[in-house]
Each structure stands twice: as structure tokens, then as C-alpha cells.
Structure I
């Protein structure tokens, strides 16, 4: 299991590799939360954790990474495997940001399809 310090270091390294254009209007930056966050539609028999989240409010835009969710979902990942998976999460959230700025929502549609598949398999809260 990776520590939150290692998780933060990996996130920093990944974010530092991204083009500066990705950060346009992301005034809240990338934030790491120690908590695990369950999706509102999560079922006890198959927990569905939120690994990352693109947040918009009247205070600005930010990306939240949930260390606790990452560890709950991938408890045995370490090293390059953990970094590769974290890179996927970070790029996913940056795609939400870039699509938001461009007025599109294709990734939201993809996420909705994956959620529908989960609900079909495990049932879902209304």
C-alpha cells in the first residue's frame, strides 16, 4: 500500500508533466483528500468509490483526488503500477475540466454509461 505522502508525490510528478494549457481557469488546482468517497449509487456488495472529481463552484474550479478511495480500490498497487493508475485518474479529471471549458460533455456521457452498467449489474439507488 502506498502512503499518502507517496501518493501526493506521484500526483505532483504527474501534474508537473502536463501542458500549462491544461491549468487554464483551474484556479483551485489539484487537491488531495485523505478520505474515501463512495459514489451516491454505490452498493454495499460492490462498493463504487470516487477516485477523483472535477469540482466547479462560484469559488472556482479544482480537481479533487481521493487517496482513501484509491487505497480502498487498489490496496496492493505500488510503484509504477500505482502511478500509472493515478495518471489515468488525473487525466480523466483534466479531461472533464477541458471539456467544461469547451462547452462539451462527452466524458460525462461515458461516465453515465459506465454507471448505468454498474447499476444494471448491482442495482442502484434511485
Structure II
């Protein structure tokens, strides 16, 4: 059964791909560095787009990255307008996505708990 996607979802995914390419090839601002775009949410009226990103360096330097992204937003919006044919190009709002970093922290906590549990269970097994 085919999944149904709204037009806003499809446009958001296309915008994510185009923005990633623009950031990789066209934007030369050193503040931006190595970032990955995780998602683009477009409002139903296509007036605004929330662009979620994560940094390869973690949460350090996010303020600098945001300054660079906001400075490049006019260029990015203009280029999106040329590449994607929609009635009006949305205003871009950049938001740091800490979910990957938080997921790694939670995974480390789970691993630590499993190792501690195994360490406690080993002496009991050796006594039998």
C-alpha cells in the first residue's frame, strides 16, 4: 500500500535536499562548517520553513553556526526560489536539532546500565 504524503511534506523534503547541496557547494561562510540538515517543516501556507540542522562538532559553536546560516538565508532563499517551482519561497528559520546528540547520550546511558547489570550478575553465576 502506497503512503500518502502531503504537498508540504514533499516540498520540505525537496527543500532539504536543495539546501544541503547549496550549503555544501555554494555557501563559503566558515562559521557554518560541517552541518547536516535533518528535516525541513514547511507551514501549510508555504510562508515559513523550519530548517532543523545538527553539527558534526556537537552543540559547541551552535551560536556561530546560526549567525552564519541567518546571514546566508537571503541567498539560500533566492536560490531555492530558482530551483523549486512554488508560488512563494518560504522564509527560512534555522533551528538546532539536538536529538541525535541526545540519542547518543541515552544510548551511552543504556550501555552503561547493561554493563553494570552484567557485572552484578556475573558473581552470582560464578557462586553456583
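What follows is calculated from the coordinates using simple rules that are stated; it is not laboratory data. The shown structure was predicted, so the numbers you read here are calculated from the model rather than taken from an experiment. Cβ atoms are built from the backbone, for glycine too; each structure is taken alone.
Determine which structure produced the value 20.1 for mean count of other Cβ atoms within 10 Å over residues 61-68, calculated from the coordinates; the candidates are I, II.
On the way: I: 20.1; II: 15.8.
It must be structure I, since only it matches.
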Of the structures I, II, report the one carrying the highest value of percent of Cα pairs over 22 Å apart.
II
Matching -16000 (helix-only ellipticity at 222 nm (-39500 (n - 2.57) for each DSSP H run of 4 or more, over all residues; to 500), computed) against labels I, II points to structure I
By the measure distance in nm of label points 7 Å out along Cα→Cβ at positions 21 and 69, tell me the structure among I, II with the highest figure.
I
Ranking I, II by distance in nm of label points 7 Å out along Cα→Cβ at positions 37 and 53, the structure that comes out highest:
II
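State the single structure among I, II that was used to calculate FRET efficiency 1/(1 + (r/R0)^6) of positions 85 and 101 (r between Cβ atoms, R0 = 35 Å, to 0.05), giving 0.85.
Details: I: 0.85; II: 0.50.
Structure of origin is I.
A value of 28 was computed for relative contact order in percent (Cα under 8 Å, 6 or more apart); which of I, II is the source structure?
Details: I: 28; II: 24.
That value comes from structure I.
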